[in-house]
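Derivation of every value follows stated rules applied to the coordinates shown; laboratory data play no part. Bear in mind that the values here come from a model prediction, so they are computed numbers and not experimental data. Cβ atoms are built from the backbone, for glycine too; each structure is taken alone.
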Structure 1
Amino acid sequence: MPLRDLPPPAMLRAFAALAEAGSITAAGEALGVTHAAISQQIRALESHLGVALVQRDGRSVRLTEAGEELGAAVSGGFALIGDAVTRITGQGEGRPVQITTTPMFAAHWLMPRLAGFRERFPEVELMLNPSPQLATLSPGGVDIAIRHGKGDWPGVVTEMLIASEYVIVAAPELLAGRKIGRAEDLLELPWLQEFGTNEVDEWLKSQGVTEARAKLHSHLPGNFLLDAARRGEGVAATTRALIEEDIEAGTLTVLFNRGPVAEGYHIVTRPGPLRPPAAKFVKWLRAHKTAAA
């Protein structure tokens with residue numbers, strides 16, 4: 001039967017409640033409506049189908065043979081829907097909160113702080129997926145993303161977590177006394193770039209450098225990139241917020257920045273309410289929000 005020919009859902013819900021509860025009064029209590037409202041929906045359903053579904057005897061009712069058949073089908077259908085909704089929305093507290101972010105952010109910002117989250121919310125299980133690839137947020141899938149950019153991505157809700165400029169950095173040992181005044185001065189040095197990103201190429205292009213330098217790039221997972229930069233293995237483009245301690249200690253030297261802060265790491269979620277465990281993680285993230293760095 002085509003969907004358009006099925007009875008309205010309100011009628012079916014009322015009838016399913018009656019079939020399960022066994023009385024109109026109990027069905028009304030189950031749905032939070034009056035017994036008169038249940039009676040009205042049952043009569044409307046019988047009129048819609050042209051079939052008697054209940055036999056009335058004063059204040060008591062019992063299902064007819066047709067009513068028994070429809071009651072079993074409708075109750076089973078609503079049970080399947082309820083199970084599916086629970087699965088895809090993760091209403092069960094036991095489903096881990098799935099988080100995706102870049103390997104660099106996971107290694108150098110999130111992981112060092114997660115012990116504090118576990119101490120505050122020991123009942124919440126987390127599933128962290130560090131990946132340079134953008135993940136789709138979906139019911140039953142990824143709950144929260146933490147991504148760098150302007151936060152103007154369509155179809156999602158974004159909230160600035162860390163406002164921070166991108167900087168070009170290198171270890172003093174790599175520079176070996178070179179005077180760096182423009183991007184071209186870095187062309188003979190090796191560069192480090194995170195898998196799945198193009199910050200280096202974008203920055204060089206913004207500086208008017210169009211010469212292909214791919215042979216000088218080492219593409220690394222983000223969680224290894226900063227360690228390689230500290231060892232003097234190459235010039236890197238990264239978020240200043242992740243290397244403030246290195247800058248202060250002199251481990252890394254800032255060579256260029258990308259100007260006024262217009263970007264940063266954002267908390268990214270789907271529109272609508274979050275599952276309670278995911279909401280706890282977002283609340284914890286908000287407590288770590290920082291101003292521009």
Structure 2
Amino acid sequence: MNLNLLKIFVKVADCGSLSRASKLLNHPKSKISRDLVKLENELEQTLLTRTPRGITLTEQGFMLLQSTRVQLEKLESSIQKIKSHSNEIKGNIKLTAPEDLSIFILTRLISEFMDLYQEVSIELYSTTEFLDFKKNDIDLALRIGRLEDSTLIQRKVTEVDVIFVASNHYIKANSQIKSINDLENNSCAIIKDVHGTPLNKDFHKGLKPKFSSNSMSALKEFVFRDKGIATLPSFLCKKELVTNEFSHVLPKHTYVNRNLYLLSPSTTYTPRHVKIFKDFIFDALKKEL
């Protein structure tokens with residue numbers, strides 16, 4: 001039995017479509033289709049049902065997937081253990097994280113890691129969407145808020161708190177803000193999700209925002225341009241608060257939003273370069289945030 005055919009079958013089953021598997025495996029869709037037919041001919045069984053929307057497993061296909069996946073994972077684990085005896089740290093890492101965290105902090109930390117380990121390449125996918133680890137070959141993910149998926153290892157990095165901030169120029173040009181009620185007479189900006197629902201409803205209660213966005217970068221720019229007071233995670237404006245470009249407005253009204261987690265798949269073996277990066281980025285973020 002050709003192991004490559006089994007690997008292709010498992011990847012297609014995980015992805016649910018030939019097109020997605022083709023992109024991840026970097027193989028032409030036509031070749032993957034031929035390989036699947038070849039595997040079915042060898043086994044004399046129909047493993048997949050092809051539809052315009054994708055593929056579904058037959059009963060025989062599901063049975064093969066259940067047994068093959070475990071065996072392939074064990075084989076891959078053995079191969080990686082043999083390779084890890086080499087002193088050289090090298091390999092590819094796929095990481096996903098929220099866009100604002102990627103822009104303001106993560107890219108710099110990744111650059112520092114790559115200076116230390118020049119044979120490691122990193123693919124960073126910035127999105128608020130939770131990407132399926134298996135379908136997208138993800139090694140690690142940074143996510144705000146706890147997930148229900150119990151199959152993932154969830155390691156808490158830190159708490160994420162949201163605060164009111166404004167530029168010093170705006171503060172000087174406007175009346176003093178001593179209580180939450182004073183915000184009604186000021187230009188405010190708040191965080192909303194893509195559906196237009198304010199995040200942290202209790203924190204924003206009573207506010208009539210002049211500006212709102214699901215992009216924290218946009219809210220930060222709002223503050224930079226002296227347009228008013230915005231709600232932002234404190235880690236995104238830490239530098240500006242230290243340099244006194246921004247002021248922390250109403251410091252007693254800090255809202256602990258959710259926790260930041262570093263997620264990884266629960267597998268029998270983690271490649272050495274992934275483990276080193278995982279520990280590096282966890283420690284670096286703990287210090288940074």
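Out of 1, 2, which structure matches 1, 5, 10, 12, 11, 9, 7, 7, 6, 6, 5, 4, 4, 4, 4, 3, 2, 1, 0, 0 when P(r) over Cα pairs in 5 Å bins from 0, in percent is calculated? It was calculated from structure 1. Here distance in nm of label points 7 Å out along Cα→Cβ at positions 182 and 222 is compared for structures 1, 2. The highest value is that of 1.
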